[in-house]
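Q: Each structure below is given as structure tokens.
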Structure 1
Amino acid sequence: MTPRRPALVFDFGNVVAFFDYALACESYGRRLGLSGDALLDQLREAGLTALVQSYERGAIPSEEFSRSVGALAGLELGHDEFAAAWADIFSLNGPVAELVAALKGRGYRLVLGSNTNEIHANHFRWQFAETLGLFDRLVLSFEVGHLKPSAAFYLACAEAAGAEPADCVFIDDLPENVEGARRAGLQAVQFLDTPRLVAELRALGVDV
């Protein structure tokens, strides 16, 4: 009997594309005489992480999020100005994009599973349209209402793949998200670099 091919679920941030919040904060920080890193540290101390999590869960709208970040920074920013800088923080991970294309060519079911938000998703869907077009489905936290590492997020990914959780391999850079996937019944691999990812996928029987 031929072994069942797994569905492959890729995280987006720091797997398919790299990101750096300090790039957005660099733009905002110019008004305050702060570097991007310094403003990012200040915002995190003031509660940015919890605010981002609420936004990425879909609990607050984009305009409220932009006002709230501006208030944390002590800045008055129009939503469009805020969103333009907030969105432009990504760069493609070329080797992973090539891997995704190769897997697509071999007929694998591909799903993107990301903790993300409306501003970022609207931007990266356009910025990386060629690579993201290779995925059969995108599972985005703000749309499904769940964040990794909650089991509901991973089960939404398996459902999007049309597969049982045990027949899915989740690929993420964060150990807690890898463990969350395993607790939800998926196979999971931590992304460290592309050669190691390829080796781990081969060990799981993936034709790559």
Structure 2
Amino acid sequence: MRAVLATRNEHKVRELAQLLRRVELEPLPPEVELPPETGTTFAENALVKARVAATSTGLPAIADDSGIEAAALGGAPGVWSARYAGEAATDEENLTKLLREVPAEDRRVSYVCALAYVEPGGHEELVHGRCDGLLSAEPRGDGGFGYDPAFVPADYDDGRTMAELSVDEKDAISHRGRAARALARKLADLQVDDAEAVGRRPFRRRRR
């Protein structure tokens, strides 16, 4: 199946292309303007982006919204993860602020992802993925992006950050990886349902 990916974040494009291999992902056309992420939840932001992309292109659209939540900060930065240190902040500036604000006595953090699928006709699917871990005292590793250099996932017991994992290791346990696999299962079910619906259509003899 084909779908347009409603993001211009090159890191997310590469990651989702790797995770959703059975979906032929189309790049977002340059003339399509995505709405600002003003929702208060990851789900709200993912859905509005997917809806705009589906309406604008006439193709099914996939969009994600994701970020990091720190327990000691009441879930912040959350939906503001990409602009935690300001609207034009870099990944490094956002991470530096988080490392400064999270107290040493409670380093619990979670990566959260909402992944939306919207068809031009209105059908929608929404899935979530989550990865729990701890925030390291300082960044380590050259892989990944965003907060990965300081995120130590609980799934592995060797203390490596997300930025120190291989691509396959990260995809196996990441919030986006878990959401993508959940979406892939839903899309597979939709295709089965469509095929069964075609099989139930009454046969009409062609007129000669």
Structure 3
Amino acid sequence: MIVVTFAVRQEGVIFERRLSQRVSRGNRVTGRLGSRDVSIYWLGIGAEDRLGLRQMLEETKPLHVIDSGFAGGIRTLLEPGDFVLANDSDSEAFCFRGGLCTARGRIVQVTEVLDPEGKAQIRRQKKEALAVDMESEHVAAICEQLHIPFLTARMISDRYDEGIPGVFLGRGMRRFGDLVEAARFASRMLALRVKLADKLEELIRALEGDAPSHSR
């Protein structure tokens, strides 16, 4: 089995729909992707359900865990839709295989959504940083403790000089331009969810090629 984690269902809903024989239970969806058993676990923002994830991993003992979803770009050359892997246990073997990912480097975990100035500060302090998210270091720590191979594989949703529109952060709309900005970002994310699902399928096929032929 391969486990894929997302913060919220909206990030992974397209990937979820590609699983056959889906069974949902709480924060977990289990199904099949080709010949491979796949489980999706919805972590919550900031990996709120770390305890649940740990218990599930202890029970299922998966071949790999992929922590996925979206991330804010830090490196200036990254664009929305770029697929990046963190410098964690297995990423080097898969990063540039068949053009799978754009870059490999550090993905920094933060505690809140950053605006462009917050991203610039990370870029000045951590020159090797590719992107920021709010869950990956928590998932990595659990997998390391349980000795489970893992990858952090994220798609860039916003550039280094962009912020997430305030309407998506619960701030409401203060001017008409906010509505236009939100509509553009929503349209972008609809397309990126499909692209993320495509990339995850590619990554799982690559992992499957390196895994034992039997499934658990």
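Any read-out appearing in this document is the output of simple, stated calculations on the displayed coordinates, not a laboratory observation. Keep in mind that this is a model prediction, so the values were computed, not measured. Cβ atoms are built from the backbone, for glycine too; each structure is taken alone.
Q: Upon calculation of mean count of other Cβ atoms within 10 Å over residues 37-44 from the atomic coordinates, which of the structures 1, 2, 3 produces 18.0?
A: Only structure 1 yields this read-out.
Q: Which of 1, 2, 3 yields 119 for volume of the Cα convex hull per residue in Å³, as computed?
A: Answer for the origin of the read-out: 3.
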